[in-house]
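Please go over the structures that come below.
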Structure 1
């Protein structure tokens, strides 16, 4: 049985991950899955349902079925999926066979930006859904238990130099360069984006990664938002140390 690579992009919400996923889709040489384990998490294990989430009737909704779907795709060719680490914890700790099959890449973004963005779309989001603590726990387990060295990417670096940063990551994980992937031509929305289309409208209509903002007063914006919603500061205080640890590992 042929075992083609399975590239996993581990992310946290509002980390620019769907834009990176779109780059990977534009390559044209990977079978791509959008947060395939989201269904297991929100339908079977989450204390709440994510808003703007409408799973289709034929969607695989448990861990074992989703895992089998991705593995089956990898029999035909290389696979890419992006997912949140908190969808996989703690199951992945007991599934080392699955972990060994994956080429792991992590994506992080300044949590002040990601928390503000999440709050605008879903004011009821939870601390778990900020996602950076789970990312760090997952990364640490891969390093210490699995003896792996995952690639870590910073969203702001990708914004500043999409082709340079992403092409460098491709080299590290064994993918060929593909300059055309940065000039988005596909007009249709992938089928597996439709269940969460309300979260990805800007990426669906964009033609490429947008450049970084100039000095946009991020500190003031976050302070003002946190004055109205104090949990934002609590979430930042909890997750910022994990972001800083992952940032220290970034390419």
Structure 2
């Protein structure tokens, strides 16, 4: 299947789907990061909400670390999360969550903030349902000139290079580091760590080769994701990952 033939209705956990490519691309860096944060914060299993979970890639990855609940606006995605083994799921809007105050020890919002227009309301809800001293963990693209060139122009628009659905990301919906820190602070989350996600200098040749094979239909999204080695970096010009603590 060539990238232009991809649809977003494909089963998320299917090896040939676009969504599974996000799993093979992102989870090797974000799941260990979140896992380490949760384990360092508490020796006991924490109650963790995977907000905007999709079909539960992060929830499944953290299943041995925490008591996971997967929440998404898509009933189809939530159905797939349950089928994948996530024990607690719910269909809900991130700005109107059906949970009581201080219900969760942590909220994870991974690759979701860039798709929410009412970010202030969503983070306010996350704060409401998080216990004092609890955590908000996140990963999201950063709004920079580099992310616009790489994720919007090259990956979504230019005919010779595009490999993503044309409307997957809207650059204006990305946050800068300063904007994210500010909105978290407004709602009582104090940043503990924030760092970048990107490629190591040696990762560029592998990425370019993988994208060329993907573009020509010689490999699928899942295999391309496996060949692109994302890592935690100092630079936040493409994306950022981190966590904040709910101030009592």
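For this structure, a couple of remarks:
- At a computed -9500 (helix-only ellipticity at 222 nm (-39500 (n - 2.57) for each DSSP H run of 4 or more, over all residues; to 500)), which of 1, 2: 2
- Highest-scoring entry among 1, 2, by mean count of other Cβ atoms within 10 Å over residues 43-50, is 2.
- Winner on relative contact order in percent (Cα under 8 Å, 6 or more apart) once structures 1, 2 are ranked, highest first: 1
- Origin of the derived value 6.2 (mean projected area of the Cα convex hull in nm², for residues 27-106 alone; candidates 1, 2): 1
Bear in mind these aren't lab numbers, they're just calculated from the coordinates by the rules spelled out. Source: prediction; values computed, not measured. Cβ atoms are built from the backbone, for glycine too; each structure is taken alone.
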